[in-house]
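All of the numbers you see were taken from the coordinates with simple rules; none came from a lab. Since we're looking at a predicted model, the values are computed, not measured. Cβ atoms are built from the backbone, for glycine too; each structure is taken alone.
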Structure P
Amino acid sequence: MSFLHINNIHKRFGETHVLKGIDIAIEKGDFLVLVGPSGCGKSTLLNMIAGLDDISEGDLLLDGERINDLHPSRRDIAMVFQSYALYPSMTVAGNIGFGLEMRKVPKAERREAVRRAAELLQIENLLDRKPGQLSGGQRQRVAMGRALVREPQLFLFDEPLSNLDAKLRVDMRTEIKQLHQRLGTTIVYVTHDQIEAMTLASRIAVMRGGELQQLGTPQAVYDDPNNLFVAGFMGSPSMNLVNARITRDAGVLVARIESPSGDVTLPIVRDRAALETWCDRDVILGLRPEAITDPSSANRQDGEIHEAELEVELVEPTGADLYVVTRLGGRGINARMRPGAPLESGQRARFAFDVSRMVAFDPESEDRIRDVEKASAEMPAAALDVS
C-alpha cells in the first residue's frame with residue numbers, strides 16, 4: 001500500500017470545480033513535486049493534504065489511514081509556507097521550538113531538538129536573533145527548522161523559494177535536496193518552476209486546470225510527455241513542436257516537414273506502429289533542443305541521427321551552450337549546439353536530428369500518439385483511450 005494516496009480528490013468552491021478527480025500515490029521517502037501554471041490547483045491540493053481546506057469528494061489516505069476529517073493538528077504533517085510565517089517578536093530558537101512548546105514537550109528536550117535542527121540547517125549562530133535580522137535564505141531555513149523538529153510523517157512545502165533571488169533559489173534548492181537525501185523524509189512540494197521540479201523530485205505531478213496531466217519520474221515526464229501541454233511546459237527551453245505530415249518515402253514511414261530551405265524528411269523510429277495508422281495525415285512533432293545539434297556533437301552511438309541543411313535565423317550563446325534558431329513547419333525551433341560553433345545568422349548549416357527521441361501528437365486532442373503496448377505499460381488503465 002502507498003504511503004500517501006490521493007484517491008479521486010475533487011474540490012468545489014460553490015459552482016467552481018477547482019480539482020477534478022486527482023489520483024496520485026507515492027511511497028514513503030518519495031519527493032513528490034506538484035507543478036503547473038498559476039491557478040492549476042496545486043496549492044489547493046497541498047492545503048487539502050494539510051487539512052486547511054475541506055475535501056469535496058474522494059479520499060485522502062496517509063499510511064493507510066483515511067484523514068479527510070482529521071484536524072490538521074492530529075495529522076502528523078508539517079508545512080513550510082511561502083511567506084515563512086515566523087513570529088517577529090520571537091528569536092530563531094523560539095520560532096523553531098514553538099510547536100514543541102505548544103505540545104508541552106519538556107524544556108530540555110525542546111532545547112536539544114532545536115539544537116539538532118539548527119545544526120542540520122547550519123544556523124546555530126542565528127538562534128538568538130529575531131526574524132527581522134535575517135536574510136530571506138536564513139528565514140527559510142528557520143521555517144524549515146520549525147517543521148523538522150516535529151519529526152512528522154510528511155513534509156509539505158508551498159513554493160518556499162519564490163521570494164528568493166535567483167542565486168539563492170539555486171543554493172536553497174540544493175540544500176533541500178541534500179536534506180531529503182540525509183533524512184529520507186516524505187515530501188510534497190508545490191512550485192510553478194519546472195526547473196525546481198526537475199531537480200528536486202523523485203516523482204513529478206504535472207497539473208493543469210485542476211486535472212492531472214502526467215505523473216512520473218522527472219526523466220519520464222521530460223522525455224516521454226503525455227500531451228502537448230506537458231511537452232511545452234517541462235524543459236527550458238521547451239520542447240520544439242512543429243507541424244508535419246506522416247507519409248512514405250521509398251517505402252519508409254517518414255515525417256515530412258515544410259521549411260523555407262526545402263522540405264525536411266525525418267524517418268519515424270519511435271511509436272512506429274501507432275504512426276502507421278497516421279499515414280497521409282498531419283501530426284505535431286516534438287523534439288527537445290538537445291536532440292537537434294551540429295553534426296560533430298550528435299550522439300551517433302545511442303541515437304539515430306538524420307541530417308538536414310537549414311538556414312540559421314538567430315544565434316544565442318549562453319556560455320555553456322550555443323542555442324541556434326532555425327525554422328521548420330512554420331515555427332522557429334531551438335537547436336542546442338556546442339559552444340563556439342562557427343555559425344552566424346543568415347548562413348546555411350547542417351543540423352543533426354536524433355529521430356530516436358522524436359515524439360508525435362494528435363493536433364486535435366493534443367494527446368501523444370503512442371504504440372499501444374508502451375501506453376499500456378506506462379499509463380493507468382483508466383487513462384487509456386480504447387475507443
Structure Q
Amino acid sequence: MKRSLIERKLGKVEKALDKAIEKQEIPGAVVLARMPCENEMLEYAWVRGLAAARPERLPMRRDTIFDLASLTKPIATTTGIMMLCEEGSIALDDPVAKTLPSFADRGKEEVTIRHLLSHSAGLKPWREFHELLIQKERKTGERLLGTPEGREWILDRVLRGSLVHPPGAAAVYGDLDFIVLAAVIEAASNQPFDEFCESRIFTRLGLVDTRFFPIPVDGSQAVPDAIRRRVAATENCPWRERIIWGEVHDPNASAMGGVAGHAGLFSTVDDVMRFAQLFVDAYHGRNDSLPQARVREFCERQLLPESSDWALGWDTPTDGVSSSGKHFSEKSVGHLGFTGTSLWIDLERELIVVMLTNRIHQVAKRSRFDLRPKIHDAIVEAFMAG
C-alpha cells in the first residue's frame with residue numbers, strides 16, 4: 001500500500017521532466033532516487049528524452065554517460081584530498097605552499113588546503129585561460145590547447161596568481177581552487193591526477209563507468225565510437241566550432257587536456273549513486289571503503305566566513321534558495337554541474353537523488369533551470385508520504 005502511494009505521488013517527477021523536455025529546457029534526463037523505508041530500500045529511476053539530438057538522434061538510456069562538469073570536484077578531487085589526509089600525506093590546515101612551493105608567490109603563504117576546499121582561499125573564481133591560449137597560439141603558431149605544455153602554462157598562472165581577498169574573508173565559488181587541489185594531489189601522491197583517481201577512487205569503489213577522457217594531442221577522437229555513442233552530447237561550442245560529444249565541455253578543462261580538478265569527469269547515474277551510497281554508508285559507519293571520521297569532517301560547514309554554507313568540497317542547503325528544494329535536512333550535502341548534473345544526499349534520512357541532464361545541448365533558450373528543486377521536492381514529498 002505504501003509503495004503504491006509513493007508511486008502515485010512520484011508521477012509528479014515524470015510530469016516535471018516531460019514538461020521540461022516539451023518546453024525545450026532540456027533534451028533529456030536520467031534521475032535516480034533511493035531511500036531506506038522500514039525494512040526495504042526504495043529506489044526509483046526515470047529516463048526521459050534524448051542523449052543527443054545532433055549530429056545523431058540517440059535516445060537517453062539509464063547507462064548514458066554524462067559529462068559531470070563540477071561534480072568532478074566532490075567525487076574526484078575532494079575524495080582524493082580526503083584519502084591523502086587520512087594517510088597523513090597532507091593535512092587540512094597545511095599551507096598549500098608546503099606541497100606546492102610556487103603557490104607562495106604574491107602573498108598566498110597563509111592559504112591552506114581547507115581554504116581551497118571551502119572556496120574561501122581568495123583566488124579568482126575563474127579566468128578564460130582557453131582564450132589566452134588561443135591568443136598565444138595565434139601569435140606564436142605553436143599549438144598549446146590540450147597539450148601538456150598548455151596544461152603547465154595554465155597551472156603556472158593559477159599557482160602564481162594573486163588573491164582578490166584575504167583567506168577566510170569570503171567564500172566565492174570557483175574553479176581555480178580545485179585546479180590547485182588537483183596539483184596538490186599529484187605532488188603528494190607522485191601520480192598524474194587521472195591515474196590517482198582511477199586507482200585510488202574509481203577502482204577501489206567499484207565505479208565501472210567513471211573516468212576522465214583525456215584529449216589526444218594528435219587531434220583524434222577522445223573516445224572509441226562505441227563508447228561515444230553512450231555519451232550525452234553537450235554544447236554546440238562556438239570556439240571549437242562543433243558539438244561537444246565524448247569530450248569535456250568546460251573550456252579550461254579542455255585546454256588542460258581533458259583532465260582537471262574542477263571538471264572533466266564522466267559517469268553514469270548508477271555509478272554516481274554507488275559513490276553516494278558508499279559515502280552514506282561510511283558516514284554511518286557501515287562501510288570502511290571511505291574513512292567515517294573523515295567523511296563526517298568533510299560534511300561539516302566550515303563557516304569561512306561565518307555566513308558561508310560550504311563544507312569541505314561539498315555544498316549544503318541554503319534556506320529558500322537551494323537547488324535541493326525545501327525538504328532536505330540541515331545534515332545534507334550536495335553539488336551541481338554546469339552541464340545539468342547534480343547530486344544531493346540527505347545524511348539523516350539517507351536519501352540520495354542523482355539527476356543527470358544534458359541541459360546545454362541544443363536547447364532553444366537558456367532558462368533559469370529551476371527543474372532541480374521541483375524534482376527534489378516531488379521525490380521527498382512522495383517518499384515521506386510512504
> Here helix-only ellipticity at 222 nm (-39500 (n - 2.57) for each DSSP H run of 4 or more, over all residues; to 500) has been calculated and equals -7500, so which of P, Q was it run on?
Replying inline: P
> For which of the structures P, Q does the calculation of semi-axes √(5λ) of the Cα gyration tensor in Å return 32, 27, 18?
Replying inline: Q
>> If relative contact order in percent (Cα under 8 Å, 6 or more apart) computes to 15, which of P, Q did it come from?
In response: P
> If you work out mean count of other Cβ atoms within 10 Å over residues 127-134 for P, Q, which one comes out largest?
Replying inline: Q
